[in-house]
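What follows draws every value from the coordinates through simple rules; no lab data is involved. Only a predicted model underlies this, so the values are computations on that prediction, with no experimental measurement involved. Cβ atoms are built from the backbone, for glycine too; each structure is taken alone.
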Structure 1
Amino acid sequence: MTLTEGQDEQLDPQSLHEAAWNLYKQGRFAEADKYIRLAAASGLSDPEFLYHAGLIAYAVGRKDEALELVKGALALARGQLKAA
């Protein structure tokens, strides 16, 4: 999924996340990074999103950021399990 200029800004954060994850699974890491960053800028921060963002960050070479994102995903998931 490649979006045209301006079209990516019209998508909701979850759609951007889904586009990024699909691109990642296709090995299109730089494109995935663009969309995951747009989703992150919207404030999206559930555990699945943070985990996916971490894997994408790792794939494009931002290993320290990737580690922090995955740690954040685990912390949020633990918090949700405790609240359940």
Structure 2
Amino acid sequence: MRLEINIRDDDKLVEIWLTNGEKDDEDLQRRLKPLYQTCQKRGYLAAVFQSGGEDLTALTGALLTSNRRRMAEQAARQDGQRPMELAR
């Protein structure tokens, strides 16, 4: 995958997706600055997404587990019950 730019006019948002190689490319960063300036002048938000170096599967699993735990605690509070301690 290479540099990807998505313009979402309805949301006034410009999404810029960078690969691991691109996020550290100083020349590319320099070339993107005029785009950021144009976005700002037109009232658009430039959102830059950079590839990470972590294990996506493991981190996604941890996030989902955390969200499920939070949802269970909130549901228990709404039911007037003491939140159950879930295994971590």
Origin of the value -24000, where helix-only ellipticity at 222 nm (-39500 (n - 2.57) for each DSSP H run of 4 or more, over all residues; to 500) was derived from one of 1, 2: 1
Of the structures 1, 2, the one that 13.6 was derived from, the read-out being mean count of other Cβ atoms within 10 Å over residues 58-65: 1
Comparison of 1, 2 - label where FRET efficiency 1/(1 + (r/R0)^6) of positions 42 and 66 (r between Cβ atoms, R0 = 30 Å, to 0.05) is highest: 1
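Taking -0.45, -0.64, -1.04, -1.16 as the value of log10 I(q)/I(0) by the Debye sum over Cα atoms at q = 0.14, 0.17, 0.23, 0.25 Å⁻¹ derived from one of the structures shown (1, 2), identify that structure. List each step's numbers first, then the result.
Values: 1: -0.45, -0.64, -1.04, -1.16; 2: -0.71, -0.80, -1.07, -1.17.
This value belongs to structure 1.
Matching task: 1.5 is the computed value of distance in nm of label points 7 Å out along Cα→Cβ at positions 26 and 50. Pick the structure from 1, 2. Mind dumping the intermediate values first?
Details: 1: 2.9; 2: 1.5.
So the calculation was done on 2.
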